[in-house]
Structure P
Amino acid sequence: MSKRKDFPQWSVDIVYEIQQGTCKCGASLEQTGFHKHHKDKDPTNNSIENLELLCPKCHFATFGESNPYTEHQVQEKRILEKLNQLIDMALENKLAGAAMERLIDAMSLSLKISRNVSEVDYGKEYTPIAIRLQKGFAEQKEVMDAYLEGFKAGINAVKVTKGEEK
């Protein structure tokens, strides 16, 4: 059996940019996080052409029908259905608020345990730091440019009210 190798960070950064921070399903990798995926299923082939960044849902779909993400989604669906039943009972005054709080806490714990047991979040990564910094600098520059434009417009407005020309 071949030993799994991890992709170098520089290749992850490049592929993240190439994919424009989105999964093949269109999900934002910044919001969902991502898994590194070997396209050819060879865990030793770390060529940049073999790297694909997938949201957890798409990555687990590559595992086939029975995968941890699907099993967790079934659990989430069951809990949401139960939660709707509890809300209906509360609206009909058949369930006290304190009891409902305890049941919601139990449901929340059940979902957390399901995520851990199913390893839904295992291996999930988020936007590389270099890209986050680059994005932050670009946003900061836009804010500064807008501020300067507003400042210049304010000076021109003062000049006009004083009868001066631009």
Structure Q
Amino acid sequence: MLHFAKDLRDFKMNTINAKAEALMTSAMWRLPFTRRRCLVPADAFYEWKKLDAKTKQPYAFAMKSGEPLAFAGVWTRWMERDDKPLESYAIITTDPNELAASVHNRMPVILKPQDYQRWLTRDDTLPPPIDLLRPYDADAMTMWKAHKDVGNVKNNRMELLNIA
């Protein structure tokens, strides 16, 4: 989310997540939220539960139905000095539902399929769909312990979804 930055080298913030409550008040998120909304498809997501000062246990969250899900996202394009475009996106997070709250204090905004079109529609005469930025129904979701190696991007094996 770099549309307001003058030089990428000075930009040191990780922008993979955007807090729902900051979308309209933050210079970083206001324009992408009002004009550049996207869907981020996934099969599941992870959150880590602190077990003690040094230990965290990852948990996987998915739909009980086994169907894929879509996170509410925002995107932007930024031109570097050499005129090469840099495109980035962020997943919007919100308060956790009852299921996710047992592990973490935030969760991604998961959109229902019937809300996809409304989320993606840019109509400058309407306010952005703030009402969609809510926790997903916990009863439609499931969670389980995941393998501790999921936290390293070098690891890419299906069995990481299951506890070791």
task = Can you spot which of P, Q the value -2000 was calculated from, given it is helix-only ellipticity at 222 nm (-39500 (n - 2.57) for each DSSP H run of 4 or more, over all residues; to 500)?
result = Q
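If distance in nm of label points 7 Å out along Cα→Cβ at positions 15 and 111 comes out at 1.9 when worked out from the coordinates, which of P, Q was used?
Details: P: 3.0; Q: 1.9.
Here the read-out was taken from Q.
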request  = Compute Cα Rg over 2.2 N^0.38 Å for each of P, Q and report the one that scores greatest.
outcome  = P
message = With FRET efficiency 1/(1 + (r/R0)^6) of positions 63 and 151 (r between Cβ atoms, R0 = 41 Å, to 0.05) as the yardstick, tell me which of P, Q scores highest.
response = Q
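Where a number appears in this text, it was derived from the coordinates with a stated rule and is not lab data. Just so we're clear, the structure is a prediction, and the values are computed from it rather than from any experiment. Cβ atoms are built from the backbone, for glycine too; each structure is taken alone.
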